[in-house]
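What follows is a set of structures for review.
Only the coordinates and a few stated rules stand behind these numbers; no lab work does. The structure presented is a predicted model; accordingly, all values stated were derived computationally and were not measured. Cβ atoms are built from the backbone, for glycine too; each structure is taken alone.
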Structure 1
Amino acid sequence: MHKKVIERKIIITGYGTVAKELVKLIKEQAGRLMKDYHTSYKIIGIIGLKGMIYEEEGIDLQLLLTYDKGSEALDKYAEKKGVAFQQPVLKGDVLIECTPTNLETGEPALSYITDALTAKMHVVSVSKGALIHALPRFKKIAEANQCQIKYSGATAAALPTLDIGEFSLAGCQITGIEGILNGTSNFILSSMSEENLSFDSALKTAQEKGIAEADPALDIKGLDSACKILLLANGLLHTQLALKDISIEGIENVTKADMQYAKIKGNEIKLIASATVEGEKVTVKVAPKVIHPENPLMHVKGTNKGILFYTEEMGTICCLGGASHPKGAAAAALKDMINLFR
């Protein structure tokens with residue numbers, strides 16, 4: 001007996017690199033998503049700087065993908081289709097939040113997520129800013145409206161950190177989390193170690209390869225890692241911490257000599273984000289740390305990431321991989337969307 005295919009209506013906020021990759025995945029995998037999950041995903045609205053392009057019968061993904069990304073792509077699409085930009089209306093099954101991360105105020109994502117949950121829409125968030133400011137509040141609104149918020153794309157994207165904690169370790173007492181959660185800083189430290197480079201030379205290489213941004217502050221100063229470990233602590237350890245509660249040290253002061261000294265001893269230096277449970281207290285920090293060979297995180301190279309969960313019942317659980325790439329973040333958002341309805 002064939003299962004009935006259910007249509008889910010999607011609205012996306014923001015149309016940057018990750019959102020475009022997600023649109024590509026939804027288009028390319030439409031057949032497989034119907035076959036494996038009996039679901040078709042119809043994108044009915046995309047919200048950009050000028051407002052929302054909205055088509056009840058579904059946006060023409062093939063046409064949209066012929067354009068670049070951002071406002072320019074939405075402008076060209078609207079012009080070609082004769083669609084007017086309108087005030088954003090959040091009405092559908094799922095909101096995918098892909099606006100740029102704003103750590104200062106969390107906006108505009110904060111308002112979009114609040115409005116969507118209040119309208120009983122499920123939310124999948126890729127951007128971190130709003131979650132850093134209001135995750136416990138979002139969870140309360142979601143519960144009151146019988147919907148869900150998922151955000152694995154904001155907690156190391158392709159590396160399934162939140163999934164392991166929520167599902168694979170359900171019922172376990174997690175006593176600590178330790179991870180390499182930022183691919184850019186790991187690439188820089190790996191380059192320093194393997195190619196005997198200074199920090200500045202390794203950063204320049206990362207920028208030339210498009211791995212590091214022109215302004216790499218969020219990555220190299222440890223802020224991106226801090227956001228991710230904060231979301232994991234608040235989500236899995238039931239803390240209500242803010243960024244100000246985390247001790248954050250980046251990698252910009254790691255020298256070539258530091259790296260050589262670690263290597264002589266058979267070790268590596270990695271940027272480690274950790275959350276440690278001691279009784280009722282949870283200590284969260286980000287800092288470069290000397291890692292010894294028996295720690296699996298020593299073997300995380302390039303833009304890959306890794307995480308260890310320390311538990312009372314299952315011992316230490318390790319997951320490595322999840323290279324940093326917009327496609328990985330988009331795949332994490334698609335996975336969250338699938339898991340909402342499983």
Structure 2
Amino acid sequence: MAYRSEDPTHRSQGRFAVPTLRGGWLTRGTEGRFSAYLLRDGEVVRWTEGTDGRWSGADSLGGGGLLPILAVGQGADRYVHLVGLRPVADGEEGHVELVHSTQFQTGRPNVEWRSIAHSNGKSFKWTGNPSIAVDAEGRAYVFTKNGGGGLSVRAQKQGGGWHPWWDLMGSGTDPSPVAVTNGDGLVELYTATAKGLLRYVQEEPGGKPVRQDVVPAEVTFGTLAAVTGPSGHVTLFYCDKDGHVRVWSPGRSPESTPFVEAVGTGPLSATSCRIDGFDCTVLAQQTADGRLALAAYPAEQESAGAKWTETGAPQGPLTTTLTQDLDGGLVAMTVADGPVLLTMRQKAGADGFQLGGWHSVI
């Protein structure tokens with residue numbers, strides 16, 4: 001399936017079209033219940049898992065005319081941060097601002113949406129899809145490609161409020177960067193240019209992420225995914241121009257290495273989980289014929305290899321997110337046109353990596 005990263009201001013605003021969803025839009029509360037976040041009719045809507053495993057919703061979280069793109073991040077405190085794009089009231093045609101809201105408890109209302117403006121001023125035209133990560137202190141960092149083709153970030157202050165936008169420089173970057181928190185609770189940002197891979201990393205808590213040297217690579221834009229492993233190092237996955245999934249973990253290897261053959265051309269998803277009591281990593285990608293494929297391997301042991309397993313029925317373009325439950329088991333969720341919102345879990349207590357059936361949330 002081809003990856004779609006087009007300007008959301010030009011996309012259909014019908015009752016439901018599959019939006020661009022960034023980050024972990026399936027979140028888990030402190031008590032273990034899940035919440036799923038989508039966009040519909042210009043607002044964020046949420047489905048919440050009950051104690052009996054049944055889902056309720058959709059509950060409106062507002063947003064006031066949001067465009068069909070949403071980035072979701074969650075910190076160790078389990079607070080959920082939501083970032084969207086909204087046309088600027090009385091602004092120039094096609095100009096947008098980024099807006100932010102927080103949900104503190106599962107199933108509870110969120111706080112009022114507030115503008116965090118745009119990296120190029122109070123408002124600007126669409127430049128890229130935002131990405132968000134939350135550091136160990138619960139501060140959100142919102143990244144976006146800016147009007148110059150580089151990257152900018154806006155970070156929350158420790159005592160409340162936001163720092164001004166910080167320009168991270170660069171040019172010709174992927175419109176969909178990936179933000180992640182490493183094992184030290186510091187935020188890292190990964191993106192790509194025509195020359196290769198770029199990494200930005202904090203050197204101290206609350207600090208401005210610092211750009212590292214470019215790593216030569218041929219990257220298919222829009223395919224990046226990252227996960228933090230048991231060592232605390234971040235592992236980045238992406239598709240190269242030859243149809244292979246490659247791996248880069250700067251804390252473990254200075255260069256990217258080939259891993260497995262891609263099953264499609266669209267974005268990758270990744271998460272950690274437990275299989276037979278061991279830390280593992282799971283990848284997901286939609287196949288060329290529309291099914292979802294999953295591949296699992298021992299965490300940070302790429303030399304062990306992995307094999308794709310297809311699951312579910314063929315669908316139109318899917319948006320997929322992966323996470324884990326309180327016991328470390330895999331939980332997957334996909335959304336397709338319709339809308340069709342499906343979830344699936346790893347079979348608890350089963351030997352090996354066995355998956356349960358797909359169940360409809362809506």
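A few remarks follow.
- Answer label among 1, 2 for the case where relative contact order in percent (Cα under 8 Å, 6 or more apart), calculated from the coordinates, equals 18: 1
- log10 I(q)/I(0) by the Debye sum over Cα atoms at q = 0.14, 0.18, 0.20 Å⁻¹, for residues 100-227 alone derived as -0.75, -1.03, -1.15 - corresponding label from 1, 2: 1
- Structure with the greatest value (metric mean count of other Cβ atoms within 10 Å over residues 116-123, set 1, 2): 1
- Read-out volume of the Cα convex hull per residue in Å³, computed value 148, structure in 1, 2: 1
- Among candidates 1, 2, the computation of distance in nm of label points 7 Å out along Cα→Cβ at positions 204 and 324 that gave 3.3 used structure 2.
- Once distance in nm of label points 7 Å out along Cα→Cβ at positions 164 and 252 is evaluated on every structure in 1, 2, the highest one turns out to be 2.
- With helix-only ellipticity at 222 nm (-39500 (n - 2.57) for each DSSP H run of 4 or more, over all residues; to 500) derived as 0, matching label from 1, 2: 2
- When distance in nm of label points 7 Å out along Cα→Cβ at positions 68 and 212 is computed across structures 1, 2, the figure 2.5 traces back to 1.
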